[in-house]
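Chemist: Structures follow.
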Structure I
Amino acid sequence: MSNYSLDVVFNSATAPLVPGPIYAMGFGFAESPSGTWEEDGQQVEVVPDGANFYVSVFDTAPNTQAWVKEVSVTFFDPDNPAVIWPYSPFSNPTPPPATLSNPLIGNPQKDSVIIGSSPGCNVANASVWRIGPYVVALPDKIPTLTLSCTVLITVLVNPNDGSSIQQFSVDPEVQVEGGG
C-alpha cells in the first residue's frame, strides 16, 4: 500500500498585512507507491483506509532562520463544514492503534525533523519538516468519508524572540475510502 503526504508550502519571509493567519500558502498531495515520492496535485486526495499518512511542511524562504513550531490539522464534519469533526481520522501506527484527537497537533522540531530532500514539493533549498506517519482510520460502517480540514502552521520567525510568531493557513480535502 502507498504512503501519502499532504504537502504544505509557505515562505516565512512573507509579511502579513494584518494580524492573523496568512493565507499565502500552497498545498498539494504526494504519494509513494514504491519508496519514491510522486507529486499528486491539489485535487481531493483519495486515501485508502489503513494507509500511512504524513504532513510535510516546506519553507521556501532563502537562508531562513525561522522554524516550524507547530502543525495543527483540524477536520470538519462532512455534513456540516462549520462543525469540527469529533475525532481525527488518523491514529497512531503502533499497536494497538489509538484514535488521535481533533485537531491533530504535531511539533516537527520534536516529533520528526527532515531537512533536505522533498517528498512532493519541487522547491530547491527549502527547509523541510514532516510529522507522521499516522494511519488513516474510517469509523465503523462508513465506506467513504470526505473531510475538509484546515492546516495551520505556526512559525517562530526569530528563534531568539518567542513572540515573533507568524501563522500560515490552508484548507485542503482528504477522502478516505474503505474496502467495502
Structure II
Amino acid sequence: MKTIIILLLSVSCLWHTFAQQPNEGLYQSSDGVNQFSLKNLDESSIEITESNLTSVYVKNGSSYQHSNERYANYMIRVNSSTEIIAFKKNGSYETKYNWVGNMTLSEEDCPLAEKYQDLAEKADPEVQAYSLCAAVALMKCSYTPQGFAAYAATVVQTMKLIMVDVKNCPCTDVIPQSIWDAN
C-alpha cells in the first residue's frame, strides 16, 4: 500500500511538472519594466511575441528552450498558469513574469522604431541620435509606461552628450518633451 501511495504521489508531481501550460496573453516582468505575449502552440511548444521579434520555445524537460540554436541558452520555466520564469541555461539570473490579461503584442506594434531605423540609415550627421530614437521607440512598444520613462530618461542623457542642439529632441513623437527637458 505504501508503495502505491508513493507511486501515485510521484506520478502526480510529474504530471504537475510536465502538464503545466501557461495562460495565453500578456505577461509583465515583476519589476514592471518589460512585457511580451505568450501563445501555446501545442502541448510541447509556446510562442513569445515581443514588439520586435517572435520566438518559439520547445519543451525540454520541465522547461521550454528557445528553438533557434543561436539562442538555445534562453529558457522559460512555468511555475503556474499565471507565472513564468525566464532565465539563461547555466546562468544565475532569473526574471519572473506574471500574466496580466488576454491582450497581445505584435511584431508590427512598433512603427516608430522602424521610422527611426530608416532615418538612421539615411542620415549621416544624426545617425547616432536617430539610432537612439529607434531604441527608445522599441522600448516604448514593449515596456510599461514606468519602465519606458526610466529608460527614456537614461537615453536622453546619452543623446545630449553627442548632439550639438540639445534644446530640441530629434524624436518628439517617441520621447515626450517633458522627459527631454527634465534630463
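Chemist: If we compute mean count of other Cβ atoms within 10 Å over residues 54-61 for structures I, II, which one ends up with the highest value?
Modeler: I
Chemist: Thinking only about relative contact order in percent (Cα under 8 Å, 6 or more apart), which of I, II has the largest value?
Modeler: For this comparison of relative contact order in percent (Cα under 8 Å, 6 or more apart), the top structure is I.
Chemist: If Rg/Rh (Cα atoms, Kirkwood Rh) comes out at 0.96 when worked out from the coordinates, which of I, II was used?
Modeler: Only one of I, II returns 0.96 for Rg/Rh (Cα atoms, Kirkwood Rh), namely I.
Chemist: Follow-up question, since we're still on this one. Once distance in nm of label points 7 Å out along Cα→Cβ at positions 38 and 158 is calculated for all of I, II, which comes out largest?
Modeler: I
Chemist: A value of -500 was computed for helix-only ellipticity at 222 nm (-39500 (n - 2.57) for each DSSP H run of 4 or more, over all residues; to 500); which of I, II is the source structure?
Modeler: This value belongs to structure I.
Chemist: Moving to a separate point now. Of the structures labelled I, II, which one yields 3.6 when distance in nm of label points 7 Å out along Cα→Cβ at positions 78 and 134 is computed from its coordinates?
Modeler: The value was obtained from structure II.
Computed from the coordinates by the stated procedures, all read-outs in this text should not be read as laboratory data. This is a predicted model, so every value here is computed, not measured. Cβ atoms are built from the backbone, for glycine too; each structure is taken alone.
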